[in-house]
1. For the read-out helix-only ellipticity at 222 nm (-39500 (n - 2.57) for each DSSP H run of 4 or more, over all residues; to 500), a value of -12500 was computed from one structure; give its label from P, Q.
2. Compute relative contact order in percent (Cα under 8 Å, 6 or more apart) for each of P, Q and report the one that scores greatest.
3. Where does the value 21, 36, 20, 15, 7, 0 come from, among P, Q, when P(r) over Cα pairs in 20 Å bins from 0, in percent is the thing being computed?
4. To test your reading of the models, identify which of P, Q gives 2.5 for distance in nm of label points 7 Å out along Cα→Cβ at positions 33 and 209 when calculated.
5. For which of the structures P, Q does the calculation of distance in nm of label points 7 Å out along Cα→Cβ at positions 81 and 113 return 1.2?
Structure P
Amino acid sequence: MTRRSGDDEAATAPQDVTPPQDVTPPRDVMDPREVTDWWSTAVSRVRPGEILLRGYPVEQLIGQMSFAETIWLMLRGEVPTRTQGRLLEAALVAAVDHGPQAPSIAAARMAATCGLGLNNAVATGVNLLGDVHGGAGQQCMRVLTELEQAVAEGADVDDAAKNLVAEYRATGSHVPGFGHRFHPYDPRRGPLLDLVGAAVADGEAPGWALRAGTALERALAEGRSRPVPMNIDGATAIVYSELGFPPELGRGLFVLSRSVGILSHAWEEKSGGARIKGPIPRRLLPSYEGPAPRDLIRPEREKCEESEGSAGRADSAEGGA
């Protein structure tokens, strides 16, 4: 083995070559900050051994914050007051489930019987929550905001509610958040409005959405033998509006709440072992309104035309030869 001389080692040793500070990096070199800012977020920070949620170490939240309070923190950035957390939790609990007659839950149960995993079954149910099934709360929040705007411009809240109801009736539309296809009186309405009323009395909620919602309920009852009471969508719309959530987040909170019921039903169906359950029992068949049974009879004329066409093609082929 030949040992290199000291001069050789010095010549081949790594050199500390520091480029001048004023050298502009090539255009194809990406600034690391451009990469780390790509998904920049104020919601959480995760480092080895560290998880911050809105700046709070997660170990301090565990056991100290309820799930509903943590939802508030994640969406709003700050810890809610006790009253705010209690109102949010009450609304989330109230909308958790409405049985297999709810399309979202029925779809999740059917998905579970088709062998899908719980994540797929829950996603199937959640994906049915749209404007028609699951969107009335968000729509009601917009209506409440519209009423509040009219009041801010000097209108009486009851007069504004009557005018709005008249507009809906003139177009044959339903006021979102009122009436129910199943319940003559929604049992979830009273407890939620009582909690909001108590918060307003204690100065913990502004009260505008409660005033607007109850004014709408009075306007809808006028001239009818049976009232049109507020349903869960109207009641939670009042809660979320009083808490300062925008309408779109009102729908998101409903989806979050109803996901619990969807998960419960999907798990129950999956645990039961039933396979491929359709929307109705197997011995019942859907009504059929199509034509009576009939045979397929092709007219002879079509057969003749096909024969003539074949002969013509044969003649053409011979002429070309």
Structure Q
Amino acid sequence: MPLKLGAYTACLHDRPLEDALDFLKANGLTSVEVNTGGFIPAPHCPVDLLLSSEQARADYLETFASRGMELTGLNCNGNPLNPLPGVGPKHASDVRRTIELAGLLGVRNVVTMSGTPGSDPDAKYPSWVVNPWDGVYMDVLDYQWDVAAEFWTETDALARANDVRVAIEMHPHNLVFSPVTLEKLVELTGATNLGAEMDPSHLMWQGMDVVACIRRLGPLVFHAAAKDATLCKGVDVRGVLDTSFERVPAETPGKTPTGIGFWCNSWPTDPAWKFVAVGIGHDTAYWTQFLGALAEIDPDMAVNIEHEDAAYSQTEGLALAAKNLREAAADL
């Protein structure tokens, strides 16, 4: 079968790594991506131990190999450019440590986000410019791209020194959220080891043609996620840039942290768009085209399911996504 089909284990953080791997294997998956820091904890990857011990690294990799599985990516999604002292510096450190660990483990790809700085050197919070029709926002973007270029030039050099590629997820609320902005970052930095993690879901709800995006970026696509999205009825009056989210109450168990004192918010009850299990938003033929476009770039590329469909449990949604992804691959 072309491509390496697998999953990102963040949705299985409630169980030990070994149990998570057994579940993936039972669903016909062989590729694995684990979290190493950033927005969420890393229960499936003891980063400190693995950085310090060659034996621990050998034992860790054997956990995968003994099941016929391959660790294909380390995920450190966060905002390394965030001016908040409890967010940006930690996420930047997590990215650097993840690159070093990937090099030691022989894992080729580190997945992360470009980040978003503040609007100016004195800004307290990150500021994402959506539509710079007003000239002042060009000044903001100029400053932000300068900040990003400095950080990512240094990070590209670190990745190169460790023989690792950094695959950036093109995610709204980041400077890099589209193929055009990904290309801009690579051009500004002269990067050799920065490219894209092709997560189609964020491109879908922005109205992009995902296959066209893959072909536009070509060899800059290093790694991929299998994650679906769909527009909902709410888009009729909300549009895809809707901000009608609500704070999650402080007493809510299992809140997802995004930084010290900050948490993921709850979506509107009638959202403009939402994430769905692979095959729910787009049919098998669509996913076959997606996989085919990736295989044209690299027939051995890892494509890891990221399950975030709230309509299904972790295991139900992941099993459904795996079934639909395997069927799409069988049609290649």
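Taken together, the values in this text are just the output of simple stated rules run on the coordinates, not laboratory data. Note that the coordinates shown come from a computational prediction; the quantities given were computed from them, not determined experimentally. Cβ atoms are built from the backbone, for glycine too; each structure is taken alone.
1. Details: P: -17000; Q: -12500.
Of the options listed, only Q reproduces it.
2. With respect to relative contact order in percent (Cα under 8 Å, 6 or more apart), the highest-scoring structure among P, Q is P.
3. The read-out was computed on structure P.
4. Label of the source structure: Q.
5. Structure Q accounts for this read-out.
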